[in-house]
Structure I
Amino acid sequence: MSARLAALEAVAAAAQDLETALACRDPLLSAPRNRLRAALDALDALPAEPAQDQTVTLAMWRSANGEAALSIAGSDDDVAYNETWRRLGTVTLPIVRERGE
């Protein structure tokens with residue numbers, strides 16, 4: 001589970017606790033209110049996830065003689081490797097722009 005999803009679930013649980021306390025007219029509303037505020041602060045503190053157009057999915061290939069190659073998954077190069085190469089898997093990475101490009 002991603003950190004963002006876990007944080008969102010914590011916010012939802014804290015909001016439900018606060019809703020229950022409000023519905024029951026609980027005189028001690030500060031505890032559920034503080035849990036919700038802490039969950040929201042934790043969510044805000046997480047780094048932003050990169051947008052889909054700011055990532056690249058790479059396929060890693062290995063040849064019979066031990067050479068390795070990377071290609072953009074699904075590209076012409078990716079499908080051009082023949083049976084002497086074995087596809088090991090893919091990885092999705094954020095793109096870090098250099099020199100403002």
Structure II
Amino acid sequence: MLIAFILTMPGKGSWDGKWSGDGDLYCLIRSFRGKAKEAQAKELDGQSWSYRWDDGWCAHIEARKVDSRETARLRRKSKGFCRYDWMVDNICHHGNPTKWVPA
């Protein structure tokens with residue numbers, strides 16, 4: 001099962017209240033294979049998480065199930081994940097974007 005994680009920045013702590021990435025797609029696709037992983041993917045599907053920093057910035061991540069055709073389209077359009085992959089790792093390991101994942 002494939003899950004797309006979509007990143008947006010609804011809270012912007014910049015001086016002009018803007019994010020240079022507004023209007024672009026930031027997407028990370030993760031594959032969940034095997035009985036236990038597919039059960040986890042079903043739980044993630046349709047959920048969202050937010051994390052707010054003290055400086056006013058806020059990251060929002062939405063997860064949804066995608067098929068291979070949509071995966072290809074999203075990967076073509078995505079600008080990456082702005083180095084916030086660690087949040088998805090934390091969500092997958094702990095169900096929360098703010099908990100640290102040990103190495």
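Rule-based calculations on the coordinates, nothing more; no lab input. Here the structure is a predicted model, which means the values were calculated and not measured. Cβ atoms are built from the backbone, for glycine too; each structure is taken alone.
For the read-out relative contact order in percent (Cα under 8 Å, 6 or more apart), a value of 24 was computed from one structure; give its label from I, II. Comparing all candidates, it corresponds to I. Upon calculation of helix-only ellipticity at 222 nm (-39500 (n - 2.57) for each DSSP H run of 4 or more, over all residues; to 500) from the atomic coordinates, which of the structures I, II produces -13500? Attributed to the structure labelled I. Identify the structure, out of I, II, from whose coordinates Rg and Dmax of the Cα atoms in Å was calculated to give 14.1, 47. Source structure for this number: II. Once distance in nm of label points 7 Å out along Cα→Cβ at positions 25 and 41 is evaluated on every structure in I, II, the highest one turns out to be I. Name the one structure among I, II that FRET efficiency 1/(1 + (r/R0)^6) of positions 57 and 73 (r between Cβ atoms, R0 = 30 Å, to 0.05) of 0.60 was derived from. The structure behind it is II. Have a look at I, II and say which one yields 10.9 for mean count of other Cβ atoms within 10 Å over residues 33-40, as calculated. It traces back to II.
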